[in-house]
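Read through the structures below before going on.
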Structure 1
Amino acid sequence: MEFQSYFPIWDKLSPAQQSRILDNLVLRKLEKGTVVHNGSMDCNGLLLVNSGQLRAYILSDEGREITIYRLFDRDICLFSASCMLRSAQFNITIEAEKDTSLWLIPVKVYRHIMDESAPLANYTNEIMAARFSEVIWLIEQVMWQSMDKRVATFLLEESAIESSARLSITHEIIANHLGTHREVITRMLRYLQSEGMVKLSRGVVELLDEKRLAALRDM
């Protein structure tokens, strides 16, 4: 698939604006584990995922991580170009969770076109508003939801992403997604196993009773 079919407002740009994007567009292929963006000082440009999966997360001074959002096919990331958003800085790291192919529009190119294109400016604001909504949702989960519910929510989401009830994932990775310690996740998973909702083995969490996990999530 070509970039034009992935960019939602392509037809609303002028021929000159389209040409400028195509002339400066960069296609990157990332191996799993590659960091594509690292903090507010790293300002590469706008990312548009062709295929694969990215994870955006915050890293604390103590080395703990928490996932802010994830990016899949056709998703766009603006935080990787946060320097073009005046008076806004985001210390967010973006890493490939799977082998990923993506397009990158350099900051100067995107900002120049956004300044002269109302449709692109509006689209950019919509993306940013959606991302901030995800951040607010995460804050609410961390502050008000118990860890067993958060673990149940994560397992169900991961199962949906992978289209499998058998997840090849470690306790450490789950802890990194949820911003907690591995020991806390291990304790929660053992509780879920004792209740017959999951089955644990080395590097694997298997969902046995998704209905009860969903009921726990929704309590």
Structure 2
Amino acid sequence: MLAARGLCVGYGDAPVVRDVDLDVRAGRVVALLGPNGAGKTTTLLGLVGDRPATGGTVLWHGKPTTAALPARARAGLAFVPEDRSVIMQLTARENLRVGRCDPAVALDFFPELAAHLDRPAGVLSGGQQQMLALARALGRRPDALVADEMSLGLAPAMVHRLLAALRVAADAGMAVLLVEQHIRDALAVADDVYVMRAGRVDWSGSVAAARARRAGIEDAYLTGAHP
């Protein structure tokens, strides 16, 4: 569904991500892990078209693409960035509407939002705002969803709730790629795992293999050592 072949992405003349190969298939959750500064977010931005690739290829539905993020979004790619991507002045209902999603589908994923539809997004808790952002993305029925550190600063119960929704979406056929700081929670929902270090993929494998090497991967995740 979404893939990278030798992907290189940077900022100006400074390369950040180099020679990344990655596959996100329909019906699977891929967790992209690594220490701070490993290049995870930059990789996502290159994959979704928010940063131009300086080398390599991004594949969408098996075909190379250089389209920018808005065009990829119209073609069925959803992106939930790290920051709260809701419009604070609008109500939750209006946020769903401007996101051109199906509110019924959004509320199927997060029925607890129904009681807050007419409240401004700015008065919702951080967890509710992130839930709304994810509900809006899922309500568009995308072919693939890319999420960057959705759980940043959230309570464990909310983290589990958000990740569980991604698992449900993947089980229904969606391709999901996530960067997640809570490695054990990520492994609980993932099918495939990539570990980045210093702008490159240092290790990749199934979630079963990742669990068997969790101690080494956690060391890589926290300290930047090789897994």
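Worth a mention:
- Origin of the value -10000, where helix-only ellipticity at 222 nm (-39500 (n - 2.57) for each DSSP H run of 4 or more, over all residues; to 500) was derived from one of 1, 2: 2
- Origin of the derived value 26, 16, 8 (semi-axes √(5λ) of the Cα gyration tensor in Å, for residues 36-99 alone; candidates 1, 2): 2
- Source structure of the calculated read-out (P(r) over Cα pairs in 10 Å bins from 0, in percent, 8, 34, 36, 18, 3) within 1, 2: 2.
- Relative contact order in percent (Cα under 8 Å, 6 or more apart) from the coordinates reads 21; which among 1, 2: 1
- semi-axes √(5λ) of the Cα gyration tensor in Å, for residues 76-203 alone derived as 25, 16, 13 - corresponding label from 1, 2: 2
Each reported figure results from applying straightforward, stated rules to the coordinates on display, with no laboratory input. Just so it is clear, the structure is predicted and the values come from calculations on it, not from any experiment.
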